[in-house]
Structure P
Amino acid sequence: MIRAATGEFKLDDYELVIHPELTLPQLKAGDIPIVRTTSPNKMGSVFCWFNGRLDGLEAEFTMRFQFDTLHLLSWELTDCGDFSGEQLKGQLEGWLLKTVGHPPPYEYDWGFISCGIDSHSGAPSVGVMFKSSILEMGFNDVAAFYEFHKAQN
């Protein structure tokens, strides 16, 4: 389940709800089995990976915390079949539209959701950037970030 108004993401198989205020200790104390995690780097970033389903979509998830604050959530399909990256991106965009309930832009006070092709793996993915990450980039508020982002595209 995705509650776009509040930035809550509830996986099908687990009780823990991922939300903008989730901390790394809360994730670790929850029922989502983390497959792998990194040690904090010099900037305080920690990455965690896990598998799960979100509204029936089987995916591999990545979360990035900075000094225990959630900054990013992303996921890629686990079964891509014989589809191309663009075909899968189209499927993800359709799934996101159906799940969120309205067309893009997916811009909210807590952050934003986007669909794209990962520049490293070439795989289609859904990315969620939380307000904490946007403010860290030097923007005063999320609205300023959205205006900048629109001007770049």
Structure Q
Amino acid sequence: MFGLPFGIAMGVLVKLDGEPWFGAAFMAASGIPFGLGMAWWGAGRRRDRQRNEADIPPDLLPEARRIASTTEVPNDPNLRSAAARLAERELAGTTRHRLLRILGGGLMLVATIAAAVHGSWWAVLYGACAAGLIFDTWILPRRLRRRIDRLRTD
């Protein structure tokens, strides 16, 4: 469902950036499988999230989600335990493909430099994606570990 619109958008944006039609067609053709892959990955993340939340009582779930991602430490031990379990499962998901994410971030940084050298404004987009990947790979797991420690010890 998302592959075709994503591929068309990639082709149009590349053409607007001044590339020849061949480049736009190539980006459109390569954008379609990428978009399909991203839709498949997103559906898998939703299934994983539902599976991870299956053992948490429905009345605690919204509050546990919020607490798992904030600095608040509740007094209710059941809520703290549920939030800690959600944070632990999120941590397991962030460290699953660490090497792949590091390599992807490095390739994106190379693409950012190459695009900037060629005068493309898309370098800003590449840089933002690389920064998000680096944040997800190095900073988010540290935050989650500290959060889990606070929920388990306070």
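Read-outs: derived from the displayed coordinates by stated rules, not from any lab. Note that the structure is a prediction, hence the values are computed from the model and not measured. Cβ atoms are built from the backbone, for glycine too; each structure is taken alone.
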| message | Tell me which structure, out of P, Q, gives 3.7 once distance in nm of label points 7 Å out along Cα→Cβ at positions 12 and 44 is calculated. | response | P
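Where does the value 47 come from, among P, Q, when percent of Cα pairs over 25 Å apart is the thing being computed?
Numbers: P: 28; Q: 47.
Going through each structure in turn, the value belongs to Q.
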| query | So helix-only ellipticity at 222 nm (-39500 (n - 2.57) for each DSSP H run of 4 or more, over all residues; to 500), computed for just one structure, reads -7500; which one of P, Q is that? | reply | P
| Given that Kirkwood radius over Cα pairs in Å, for residues 76-115 alone, derived from a single structure, equals 12.4, which label among P, Q identifies that structure? | Q
